[in-house]
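**Q** Dropping the structures in below, format is structure tokens.
Bear in mind that the values in this text are calculations on the coordinates, not laboratory data. This is a predicted model, so every value here is computed, not measured. Cβ atoms are built from the backbone, for glycine too; each structure is taken alone.
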Structure 1
Amino acid sequence: MSVLIFLGLRALHVLLAAIWLGSTVFISYLLMPAIEQSGPSGGQVMMKMNARGLVPYFAILGGTTVLTGLYLYWRFTGGFGADVTSTRAGMAFGVGGVAGIIAAIIGGSVVGRSANKLMAIMGQAARLPDGPEKGALLAQAAALQQRLKSGGSAVVVLQTIALLLMAVGHYI
């Protein structure tokens, strides 16, 4: 029974990681640039996506991927034993896991928070007439969009490192 749970969690971990990376790449490199180029209508799309739970989606996806990965690493290393963690495979999985954890942290603390702030600002700006107050809010929104781009790119790089190390960990 324990083997079935392990295999189920391993399959779940791989599936979640694939969905997490694919979703991050799609949002960062396809959807966000299109939304940004669409002007005000793009803001409406982003607000609708946020209302449908985009930030919690990524939080649950990243968090569950990290938790299942921690369990798998604990199981692989026999409780984080130094005799296994110091092997090449142990180090590859360990570094990959750290990259995944950092990706989740940046995803939540930089990308998620920036997205929430951006949505709040865009909601405020939509209710204001053109003028200096609205201009100041739009300037803040532009800075948050840049933060989203940078954070999203960092997350993609870290997720890719994690994926590559997990893929080759048993073979090095």
Structure 2
Amino acid sequence: MNSDEFVTCLALCGAFKYKEVENMSLGQKVEAIFANYLGTADELACLQPILAPPPPRFNPVVQFSVPGKAPPPKMFMATWEKMDLSHLWGFPDFEAQVFELLSASFGELSSIYSQYCKSGSAGAGSMAALTTMQQTEFMNFAMDCGIMTDQFTSMRVQNVFIRAD
């Protein structure tokens, strides 16, 4: 058997293996068997996008195209675009609620953030230094807010800071 014949046999195996899945095209069945054979995806990973596609993502542009609803500030929209919530459980079902909550509180949150950024930057030589929070400033913020507990230690808080930076 040469390589072309092997690939054809493997494609036929995919068509046979996934024949009961009505929503799968022949091309998707062949791609799935190749992924199974190469070990890059198991059956669940191949079937999940077809049988249970993820819910649609929240689109703030559509929400604020409604007449009478004022769009959030441009600075908030720039901050929102940089946020990655995809690693949180339930994403993207909660995305609209988080957007609403943060946009309503953005002025207050940015004021608090700015105050902590300025707390450790005496004599800072640039505007970037005044708007960038250092690890010590972040730890002061965490202590003032009572974020740290026996389960959520200062080491975990520091790891969150490092990961977000």
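**Q** If FRET efficiency 1/(1 + (r/R0)^6) of positions 52 and 84 (r between Cβ atoms, R0 = 30 Å, to 0.05) computes to 0.85, which of 1, 2 did it come from?
**A** It was calculated from structure 2.
**Q** Comparing distance in nm of label points 7 Å out along Cα→Cβ at positions 20 and 100 across structures 1, 2, which is largest?
**A** Of structures 1, 2, the maximum of distance in nm of label points 7 Å out along Cα→Cβ at positions 20 and 100 occurs in 2.
**Q** Let me ask something else. Work out which structure the value -18500 belongs to, where helix-only ellipticity at 222 nm (-39500 (n - 2.57) for each DSSP H run of 4 or more, over all residues; to 500) was derived from one of 1, 2.
**A** 2
**Q** If relative contact order in percent (Cα under 8 Å, 6 or more apart) is calculated from each of 1, 2, which structure is the one that comes out at 11?
**A** This figure was derived from 2.
**Q** Comparing structures 1, 2 by FRET efficiency 1/(1 + (r/R0)^6) of positions 4 and 156 (r between Cβ atoms, R0 = 35 Å, to 0.05), which one has the largest value?
**A** Greatest value across 1, 2: structure 1.
**Q** Can you say which of 1, 2 returns 74, 46, 35 when Cα extents along the principal axes in Å is computed?
**A** 2
**Q** Right, here's the next one. Assign the value 4.6, calculated as distance in nm of label points 7 Å out along Cα→Cβ at positions 68 and 132, to the correct structure from 1, 2.
**A** 2
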